[in-house]
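Laboratory data are not the source of any read-out in this text; all were calculated from the coordinates shown. What you are looking at is a predicted structure, and each value in this text was computed from that prediction instead of being measured. Cβ atoms are built from the backbone, for glycine too; each structure is taken alone.
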Structure I
Amino acid sequence: MRTSNGYTIMTADEFGPWLKKQKVWRSIKKLQVHHTLAPDQKTFEKTDKRVYSDPYVGRNEAFDSYGKNTWNSPDSKGCYIAQNLTIWPDGLIVTGRDLNSTPIGIKGWNTGAICCEIFGNFDKGKDKMPEAQRKAVITVYGEMCKRFGLKPSTNTIRYHCWFTADGTYLAGYNKYKSAKTCPGTAFFGGNTMKVYKENFLPAIKEYVAGNKEPQKFKSYLVRVTTDVLNIRRDASAKSDKMGEVKRGDVFTIVAEEGKWGYLKSGAGWIHLGYTERVV
């Protein structure tokens, strides 16, 4: 771990102990997931490493300059970078905006949030995430959940593409309505809610539970045992109704949150208390 020009550069193993020592007085309830898009991995390898004597500090200063010229909203230390953290392709983690300063990441979902940018363009056909970066991503979000007492879920960790440009929450990626594809249409297999629940979320949950390598969720079949069962957007009876299913219908569950199961079709969540497993 080292500090240069006010930025701390650390490995994934160093991140947890570093985070525990930080005095964060803001109430952190949200974790944002982004990719940088541009610059991408090619920029880091072909430009940053050649132009800057220290590519991490040099790129951060470029982020800072862009922020000053674009939104001109500094943190308490005069830093204009939008994100609080950036995860580089080699797995190194670099600080940016002060943790006690609200990030500039997702309109309508910045208060109480930490914004993390993953360096690269993770849309389909673009950058492939290196293993060191993948592990660092899981570590960073897992350690932040532990540090701030957050249960990994769609309520606490959200992708940028699940929001419109005006900040309306879509509860998933919609290519016609989403502000961006961020963190990428191939990020951990895809940026949809369905893939998030199959790949990204289980990895963070396993890390928080103490398992460094995530165990893949085993899908299973259920049969509806009540006359009508509502499909909810989130794992909550208070969430928006997305549709309904009827007695005898059989579905594949690909993720769980408490007593709720997520449908393989991506339609939403159903309460498992009104179903039975199909053997």
Structure II
Amino acid sequence: MKRCVWTRATPLEQQYHDEEWGVPMHDDRLLFEFLILEGAQAGLSWSTILKKRDGYRQAFDNFDVEKIAQYSDEKVATLLLNPQIIRNRLKVKAAITNARAFLNIQTAFGSFDTYLWKFVDGITVQNAWKRMTRVPTRTSRSDAISKDLKNRGFKFVGSTICYAFMQAVGMVNDHTVDCFRYEEIKKMSMPARRLSDLKNIGKKIEKRLNEIGIFNENDLSTLGPVKAYQQIKENYPNETLPLCYYLYSFEGALRNKHWNEIGESRKKKLKDRSVEPIS
């Protein structure tokens, strides 16, 4: 089984390569984790960071961005005594600064994911490198991300760091073509249909789905019609939400059917589940 050549250094790097590197990532907590870890790597090897990853998660409250944004000078002093992380004052302070800037982006865009993936139009850039020596360390896109993040107050987000971040979170597929993960990542990266392309989803419903973190067919499928309906209902407790325009429409959208084509027995099951407590 062939892998990208950089994985040969350590078993930890091989596992990371096989399971995480290049997988399209849309979870804000994980995106924040990788943004901080890539910044911490500056001047060091990725292997060093991987060895300290668990230590970072423990030291930085599992990368809870809201908690990190509130870190005090006393907390910084404690972190600088922790051998499980990179004890560099500038990098530790940058994590706090970046947490605050990250929250600002979430407020402005609804999620960091929404903001970030716009730089690649929401679709993984599919490269086709035959040798790792051909893989760039920065691109015009990483330049643009770096510039914008810096303008928003982020630290340790140079273009090279941003490109490594893009590689890690699947914004680009930089596995070499002979690597077994290349085709796997390529399949994962196939663009999901936009909500506006699905049956039954109008602009009003699309907006409300966006409010609960659903932006495409995959998001809706992952959460499911019932939970999507329940979460929207929580957001609008004083409004009557017709099942046909929400719950049944979500089911139909995933089945490529008009909501009225959903069988009565299926409608009943969906309705019964929709009144159960949210898990």
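Computing FRET efficiency 1/(1 + (r/R0)^6) of positions 47 and 199 (r between Cβ atoms, R0 = 30 Å, to 0.05) for each of I, II, which one ends up highest? Across I, II, FRET efficiency 1/(1 + (r/R0)^6) of positions 47 and 199 (r between Cβ atoms, R0 = 30 Å, to 0.05) peaks for I. When distance in nm of label points 7 Å out along Cα→Cβ at positions 55 and 239 is computed across structures I, II, the figure 4.0 traces back to I.
Each of structures I, II was scored by distance in nm of label points 7 Å out along Cα→Cβ at positions 31 and 183; the highest score is held by II. Computing Cα Rg over 2.2 N^0.38 Å across structures I, II gives 1.06 for structure I.
Ranked by distance in nm of label points 7 Å out along Cα→Cβ at positions 15 and 255, structures I, II are led by II, which has the greatest value.
A value of -6000 for helix-only ellipticity at 222 nm (-39500 (n - 2.57) for each DSSP H run of 4 or more, over all residues; to 500), calculated from one of I, II, originates in structure I.
Structures compared: I, II; top value of distance in nm of label points 7 Å out along Cα→Cβ at positions 63 and 207, i.e. the largest, recorded for II. Once relative contact order in percent (Cα under 8 Å, 6 or more apart) is evaluated on every structure in I, II, the highest one turns out to be II. Taking semi-axes √(5λ) of the Cα gyration tensor in Å, for residues 79-134 alone from the coordinates of each of I, II, which one would give 30, 23, 7? Among I, II, the structure yielding 30, 23, 7 for semi-axes √(5λ) of the Cα gyration tensor in Å, for residues 79-134 alone is II.
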